[in-house]
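Asks: Each in structure tokens, the structures are laid out below.
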Structure I
Amino acid sequence: MNQYGFFFDQSRCTNCHACSIACRDWNDIKGGSPVKLLRMMQWEKGNFPNLRMHVLFATCYHCEVPVCADACEHKAIFKEDKYGAVLVDPDLCEGDRNCWKACPYGAPAYEDDAPGTPMQKCNMCYDKLEIGELPICVSSCPQRALDFGPLEEMIERYGECRALEDMPSGDAVKPAAVFKPMHEHRQVVPYDAGRALELLADRGEYLDSVFGVAEDATEVYEGLVGYDKLVMKASSVAETLARSKNEEG
């Protein structure tokens with residue numbers, strides 16, 4: 001069996017969502033739909049004024065050991081031989097969600113939370129591969145943060161990092177994906193962190209009520225603005241939409 005895979009360069013990605021919107025358009029998924037075959041995840045780490053945003057290209061990674069297929073009692077998920085793509089037979093899927101429970105990345109997607117809703121997910125743009133083209137997400141990335149090809153070539157070209165910080169390790173499923181972490185943080189524009197906190201504290205009760213900053217603040221707590229952690233498996237359709245709302249324009 002051949003195995004193709006994705007490469008994602010976190011240091012180049014600007015989280016512009018060109019890839020996820022192109023994916024949505026190519027697969028004829030209407031804006032506002034909770035079905036996300038490709039999600040651009042973002043989360044913040046640190047405390048103000050020392051915050052940093054992390055981003056992640058999150059799709060089906062077409063694992064070498066697809067536990068989703070093993071979990072499906074109806075044999076609706078299978079791994080084909082030509083590209084190593086993990087595909088779904090919609091005629092066999094009964095929407096029991098055992099695949100979603102098994103997948104560490106939350107790749108299986110659903111229109112709603114009702115039991116029996118058919119599962120959908122990335123198919124590696126199999127139709128494009130068959131005519132010699134790249135997956136739509138890769139060809140649409142303006143920053144060239146994505147690449148695709150035989151997994152061995154991706155590893156030889158970009159290294160052996162198979163999980164970014166905060167991601168599931170992937171040791172059990174062996175995702176067909178290679179990652180490059182973002183560069184180490186550098187202070188490009190000098191600033192006085194202590195003075196920044198003093199200016200915030202000067203705003204008194206308003207900041208205390210909105211951001212949790214008291215007048216004698218020494219820091220702003222994590223998780224008060226945006227998303228403070230990576231959540232790849234949203235618990236509901238509503239959470240899926242909330243965590244991808246910035247691509248709906």
Structure II
Amino acid sequence: MRKKILWIIPARSGSKSIVDKNIKDLGGYPLLIHRFLATKDSSFTHDIWLSTDSQAYRDIATVYGLEVPFLRPEVLSADNASSNDVVLHAMQFAQERNLQYDYVGLLEPTSPFIKVTDIDAAIEELDKDLEAHGVVAVKEQRPARVFVQTEAKYLDEFCSNINDLQKVGRQNFVKEITPSGGFYICRWENFLKKHTFYANKTIAYEVDEISGLEIDEPLDWEFAEFIMERKTRYDEL
């Protein structure tokens with residue numbers, strides 16, 4: 001039987017680094033809508049809900065056909081509110097209405113370039129691995145940890161690492177990965193038990209550098225606009 005997934009797009013108002021980032025125009029669409037437009041074409045049965053505290057965001061989302069079944073309570077809209085709690089709130093809302101799903105997924109608006117082919121492939125991997133807790137999008141970590149140290153006056157840790165590198169050679173680096181923010185998927189019952197997308201058996205699904213872009217700061221936004229401009233130009237050829 002084909003699995004069914006509930007996708008949550010979390011988009012509270014009040015961004016500080018980029019004002020109203022989640023609804024700021026990127027390539028002709030509000031940022032949060034990019035996640036919806038890509039994911040709605042998934043081959044897996046799904047519902048996609050926006051979780052927001054803003055009626056204005058809700059109004060914008062519904063224009064594009066994105067479902068907003070509730071407004072997030074104030075306690076889940078503070079700076080210290082966790083994404084896990086936002087997901088649990090949506091899951092509880094679904095259960096109270098006798099809606100049934102096999103998976104729950106989180107789609108951060110700040111990763112607008114994730115491809116639906118990657119989303120489907122990640123779910124396929126989770127489908128095949130019955131021991132897996134869930135699957136999370138990752139990207140290659142750059143720079144590697146050997147080039148990073150705790151902030152200090154002197155680069156003592158860094159210098160020690162660099163001197164060791166001269167004996168090893170960069171070609172022998174162990175590849176490092178980090179969550180990209182692109183998507184988080186978990187078996188429904190597993191999330192209810194552990195309240196997290198992360199467990200020892202969470203699958204790492206690697207995405208490319210563009211797909212792995214997260215928009216957190218103004219410079220990230222500038223880069224996203226550059227990518228979108230190039231992408232639009234190529235699509236028109």
Structure III
Amino acid sequence: MEQIQKTLLEYTAQYDIPLEQEQAQQFQRYMELLLEWNEKMNLTAITQPEDVVCRHFLDSLLLLKAYPLSQGESVIDVGTGAGFPGIPLKIARPDLKLTLLDSLAKRLHFLTAVCDSLQLDSERIHARAEEGGRRADLRDAFGLACARAVAPLNVLCEYCLPFVRPGGAFVAMKGPGAREELEQSASALKLLCARLEKEQTFTLPDGSLRSILIIRKLSSTPEKYPRHGSKIAKNPL
């Protein structure tokens with residue numbers, strides 16, 4: 001397992017992402033818990049340690065390269081699943097105020113175990129994204145919302161932008177098809193009072209391509225959004 005820490009530190013140095021040995025040890029423990037819990041529930045299809053380091057840990061940390069976060073920034077990871085990118089961000093930047101939101105209670109049980117083991121301070125919320133986006137304590141409340149979900153960008157925008165305060169950003173972590181998704185999201189961005197600020201692309205050590213889209217929220221989300229999940233699915237913006 002020491003080799004895993006070494007590989008992670010080599011990768012983060014290659015991409016100029018600051019990481020200390022102690023943080024690499026936290027990532028190792030995170031991976032141990034991920035693979036252990038994955039035997040009893042479906043958390044990830046990526047189970048080779050080297051692949052976890054590259055395609056989960058490093059991939060999540062690239063957000064810090066694309067979008068430098070201010071000290072103590074409030075971050076919500078929408079549909080966090082097994083904790084990506086939220087927990088890697090928190091390990092690398094303990095100053096961040098992290099909220100993990102997911103619709104599945106058993107995933108949140110796993111995330112609680114991870115946060116307890118790694119001594120990470122985070123808020124964990126059991127809710128569907130469209131429900132959370134209508135909660136008064138969560139709406140317009142975060143400097144950054146992020147998602148590493150497989151939903152199309154126009155759908156993710158309606159799920160995630162309601163959480164962001166005006167002037168903040170939604171960061172969507174995408175694969176090589178991001179440009180096409182952007183073209184299909186022009187209407188959604190306009191309706192949700194947001195605009196694309198930057199697109200940054202990366203190549204992971206395994207050769208896979210990543211696009212990170214920085215979407216700036218210009219003003220408060222109109223009251224009608226987010227709609228019910230079934231309406232979003234049937235008639236995306």
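Asks: A value of 50, 33, 33 was derived for Cα extents along the principal axes in Å; which structure in I, II, III was it taken from?
Replies: III
Asks: Same structure again: I have 34, 23, 19 for Cα extents along the principal axes in Å, for residues 31-86 alone, calculated from one of the structures I, II, III. Which structure is it?
Replies: II
Asks: Something else now. Which of the displayed structures (I, II, III) returns the greatest value of distance in nm of label points 7 Å out along Cα→Cβ at positions 63 and 95 on calculation?
Replies: Sorting by distance in nm of label points 7 Å out along Cα→Cβ at positions 63 and 95 in descending order puts II first.
Asks: Of the structures labelled I, II, III, one was used to calculate relative contact order in percent (Cα under 8 Å, 6 or more apart), giving 25. Name it.
Replies: II
Asks: Any idea which of I, II, III comes out highest on volume of the Cα convex hull per residue in Å³, for residues 127-182 alone?
Replies: II
Read-outs: derived from the displayed coordinates by stated rules, not from any lab. This is a predicted model, so every value here is computed, not measured. Cβ atoms are built from the backbone, for glycine too; each structure is taken alone.
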